[in-house]
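No lab work stands behind these numbers, since they all come straight from the coordinates. Predicted model only: the values in this text are computed from it and were never measured. Cβ atoms are built from the backbone, for glycine too; each structure is taken alone.
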Structure 1
Amino acid sequence: MNMEMVRGFRGKIPGNKIAVDMSITGNSVYDFSCLGVDCDDKLSDDRYMIFYNQTESPNAEIKYESYGNGARFTADLSRLPASIAKLVFTASIDGNGTMGEISSHTLTLETESDTMTMNLSGSDFHSERAIISIEIYRKDCWRVNAVASGFNGGLRELLRNYGGQEMTSPPEPVKKVILEKGKKVSLEKSSGRLGEIVINLNWNRGNQRKRLLSAFSKKDSAIDLDLGCLYEMKDGRKGSVQALGGNFGSFDSFPYVSLDGDDRTGDVSGGENLRVNGSEISRFKRILVYTFIYEGIANWQDANGVATVKCPGSSELVVNLDEYNTSDIMCAIAMLENVNDETFSVEKLIRFFPGHSDMDSAYSWGLRWEKGRK
């Protein structure tokens with residue numbers, strides 16, 4: 001069963017296994033947290049403050065993963081310590097801005113039999129810099145409360161509300177940098193070397209009604225974005241890595257770039273990932289990261305795509321697919337270029353094309369393209 005949650009909504013949670021997806025669209029960087037709270041409404045244990053670089057609770061009852069401007073929490077409520085009476089799911093702004101300035105905040109709670117969705121916008125808030133989205137609490141069974149209210153003082157004020165002033169300060173978040181079009185940022189090295197570079201693409205997963213309609217009407221079909229790249233080596237070898245045509249590449253051997261899977265609907269919380277072997281940087285000249293619409297109408301605004309470049313020791317680079325006025329199906333996202341065989345510079349492109357060959361020509365790659373299928 002699918003239900004819409006509004007502020008103040010309360011309901012029972014069937015079963016014990018849940019997944020909570022949270023995302024915000026806006027011009028800031030957003031962080032998402034899950035806090036374990038006791039019966040006195042105080043933080044029960046700092047090991048149950050799941051956010052930033054703490055990806056799971058002590059016994060993996062709660063797990064966390066981030067993607068672009070979103071995050072997913074999975075939890076087995078039956079395994080939580082008896083001291084935890086409530087799980088509080090929060091969103092906060094890292095840097096400037098307020099929740100009143102966001103475009104949208106979507107939260108989806110998946111239980112063993114139900115899906116509950118809450119959709120909010122900036123008009124639902126004012127000067128808050130951190131909000132409690134929902135609480136999941138014990139009361140004869142596990143229940144959900146859609147709180148959707150917050151704190152002007154940000155995450156620290158929110159933590160103080162639960163006794164956080166008595167606890168060790170939360171770990172510093174991984175710094176995120178939102179790339180501006182045409183600007184280049186170089187990846188930083190960790191321990192003197194460039195490690196694995198992960199380029200993630202995630203997009204709006206839509207809703208159940210849209211998926212049902214897609215079976216009957218192409219107009220309403222869900223968008224399937226594919227992530228891929230063109231690579232050029234110093235020895236002149238060139239090629240592509242993408243799901244179309246089955247060119248998934250290889251991380252440990254040529255071309256030292258690999259694609260993980262193929263998310264056909266956007267339902268995979270981690271989206272799609274390209275992995276670049278940074279230890280082989282001396283072999284590379286440049287890498288062009290792109291995405292294209294394999295199925296569905298060209299509606300980039302609804303897709304709300306976000307690409308994130310992650311590298312150990314470096315800030316996360318966020319590339320928002322934030323230009324929409326086009327019916328072209330292909331988007332060049334970013335260019336990675338070798339800098340003195342030490343690192344890659346990353347440049348935001350966001351340039352649209354009718355197809356692969358047009359993009360190839362614009363960046364002088366010189367490959368031959370044929371129609372393919374997955």
Structure 2
Amino acid sequence: MSSVHHRKIIHIDMDAFYASVEQRDNPAYRGKPVIVGGSPEGRGVVATASYEAREFGVRSAMPSRQALQLCPHAIFVRPRFDAYKEASRQIRAIFKRYTDLIEPLSLDEAFLDVTEDKQNINSAIVIAEQIMKAIVDELQLTASAGVSVNKFVAKIASDMKKPNGLTFIGPSRIAGFMETLPVEKFFGVGKVTAAKMKGMGLHTGADLKKLSEAELRQRFGKIGGFFYRIVRGIDERPVQPHREAKSLAAEDTFSQDLTNAEEMHAELDRITGLVCERLSRYQLQGRTITLKIKYADFRIITRSRSFAGPQSAPEAISQAAKELLDSAMPFPKGIRLLGISVSNFGERNPPPLPPGAVQLLIDF
């Protein structure tokens with residue numbers, strides 16, 4: 001723990017990034033509910049919603065037709081990834097004034113290790129404040145920041161005072177903070193796992209902390225060991241500046257098991273939209289499409305197909321996923337989860353990405 005407590009970690013998370021760029025660049029959108037992605041005809045999914053739209057309950061990854069029901073007067077805007085990537089590049093340049101230990105998680109968030117900073121400020125809080133001010137002054141955008149001694153706590157902290165807020169959680173506060181944290185806030189806890197935990201009477205970090213590592217592993221498998229450490233504020237992962245994705249993926253666990261092929265195909269279309277939005281964001285194309293199926297009895301199978309050339313078109317990816325799904329019929333059980341991943345990227349020059357699969361909807 002001593003090595004962790006010597007670190008000064010900042011997590012910067014841009015506020016409603018895509019929508020904020022659109023509102024900045026188009027004065028007619030300012031102060032209005034803006035939805036980036038999807039369409040007013042109800043097709044596709046929401047990539048990002050402005051805070052004005054979020055007040056109506058609109059959220060990222062929500063189907064457009066649901067967003068329309070919640071906010072009928074919303075303004076739908078097609079994504080402009082070139083604009084977002086340019087803004088991200090400018091934000092990264094601001095980070096580099098203070099440290100080279102920058103770990104981008106996406107275009108709109110990153111970890112910074114400022115244990116030793118270029119300007120000898122020696123205060124992570126002051127550095128975070130200066131970065132936030134520079135983003136406002138130079139880019140007319142806002143960001144929120146979390147400051148702590150490790151990545152997990154800093155990331156949670158950055159979400160506490162959005163938008164345009166800064167939260168510091170020092171070593172003396174970590175234990176108490178983790179104990180009060182709802183279980184659904186822990187990384188790796190999706191809707192299904194959260195429901196399972198609550199069914200066991202585990203509602204907060206304090207409840208998880210009462211269980212031994214062996215008990216957590218017995219109830220939740222390998223990730224139980226992670227829960228044991230993280231609820232005690234133990235996260236020794238370093239900030240890693242150079243990380244490259246091997247695949248991009250999205251998956252969803254359904255509230256009711258799917259048994260109808262038409263419903264499954266519709267879900268694959270929706271999940272394809274999530275995958276393709278990310279492929280476009282990072283300028284990636286892949287030759288291998290993999291379908292993941294989890295049955296009602298939790299058995300998981302995967303099916304893959306490789307193409308002669310790289311793919312990024314939604315139609316091609318969705319069609320491949322549907323053919324892979326059909327090849328697995330008849331299904332022995334209802335389907336609890338579907339996922340699509342694209343890999344085998346080959347040559348490309350994208351912005352840095354997290355390692356392994358990038359997933360929107362994860363449930364262990």
If mean count of other Cβ atoms within 10 Å over residues 25-32 is computed and equals 20.5, the structure in 1, 2: 1
Value -11000, calculated as helix-only ellipticity at 222 nm (-39500 (n - 2.57) for each DSSP H run of 4 or more, over all residues; to 500), assigned to which of 1, 2: 2
Which of 1, 2 leads on distance in nm of label points 7 Å out along Cα→Cβ at positions 129 and 201, largest value: 2
